[in-house]
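Take a look at the structures listed below.
Bear in mind these aren't lab numbers, they're just calculated from the coordinates by the rules spelled out. Note that this is a predicted model, so its numbers are computed, not measured. Cβ atoms are built from the backbone, for glycine too; each structure is taken alone.
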Structure P
Amino acid sequence: MDYLRVGLIVRPHGLRGEVKFLPLSNNMERFHQLEDAFLELMNEYRPVTLSNIRVQSDAVIAKISGHESVEAAERLRNTYICVDRAHAVKLNEGEYFIVDLIGCEVFDDAGGSYGKLIDVLETGANDVYVIKGKRSLMIPALKKLLKDVDISRKRITLDAKVLEEVGLFED
């Protein structure tokens, strides 16, 4: 089963086992309906239920089933909250989960090959794709640059002319 990280627990909140977590989603509304989730513990996924969810501007507070004390909540520090694909938010056209982009082979429309996308840096304005091949390349995730993103084939095609303008190659 495929799991997507939606939050990172940063600390306990209060004395009754609630936690504060950083959202790893750009859709804060998704947390209001999030009940069934998984805790990622040493590459295993343990099902949990979230309740008493309160969304703040930059964090989410929630009660996690089975964790009734501040000590139990403390043990969850730096643990990821995940959902399975069935409970993932539906993406709009042109939006992708980072986990689906990682590992895509990157080419341009002039026949150039650049390697694999190994990381996505979330900068706020535009995500930046980090590509590793014969030499490293960083590109902004701009619609005018990304001609085609085919997740099923793990392939991204760039506009070669735009790449000349915005690509940052390792020297």
Structure Q
Amino acid sequence: MPSRKYGIKTELKKWFAGAEKIVVAGVGNPIRMDDFVGVKIVQELQGKVSEKVFLIECETVPESFIQQIAEFGPTHVLLIDAAIIGLKPGEPRLVETSTLEKTPAFSTHTLPLRIFCEYLRRTTNAQIGLLVIQPEKTEFGEGLTQQLAASAMHVTQILQRLLPS
């Protein structure tokens, strides 16, 4: 299990402060094992949050959902993705997107998240956050490793408690 469990809950609680309408977007590739963790978390939240929360399974093309996100009119947008950032497998970290240029994060996708996040911020005027989870395996295959499945369940439980239901 992630070693910063208490820390990530506190960070997310602070980040969601003042949120009125929230988008939670899962990013990930379904055939790259742990890379799918963001989408898996969003799938687990389906039916467990209120209409003030818009859940999106972006998979590998989050830019395709900019119009839907903008039309929802969120105050906060949380992207969840696997990222190789030198942590223990399954360890989550909330990264403010304004620090993406300084953070040595390497996404398992080719999409430059920094550019996507900046465009999203300009389009929606929302607060944009990135919840990254260190993957264990991102080679071709289906299903999360045991470590990432446990982390996904833990993060889902935290979000379920923090998001309006």
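One of P, Q was used to compute helix-only ellipticity at 222 nm (-39500 (n - 2.57) for each DSSP H run of 4 or more, over all residues; to 500), and the result was -10500. Which label is that? Going through each structure in turn, the value belongs to Q.
Upon calculation of volume of the Cα convex hull per residue in Å³ from the atomic coordinates, which of the structures P, Q produces 134?
Working: P: 134; Q: 98.
Source structure: P.
Distance in nm of label points 7 Å out along Cα→Cβ at positions 80 and 152 computed as 2.6: which structure among P, Q? Matching structure: P.
With distance in nm of label points 7 Å out along Cα→Cβ at positions 16 and 40 computed per structure, which member of P, Q shows the largest figure? Let's see the in-between values first.
Numbers: P: 3.0; Q: 2.1.
When distance in nm of label points 7 Å out along Cα→Cβ at positions 16 and 40 is computed for each of P, Q, structure P gives the biggest number.
For relative contact order in percent (Cα under 8 Å, 6 or more apart), which of the structures P, Q scores highest? Intermediate results must be reported in sequence, preceding the final value.
On the way: P: 18; Q: 34.
Largest value of relative contact order in percent (Cα under 8 Å, 6 or more apart): Q.
Computed over structures P, Q, Rg/Rh (Cα atoms, Kirkwood Rh), for residues 72-119 alone reaches its largest value in P.
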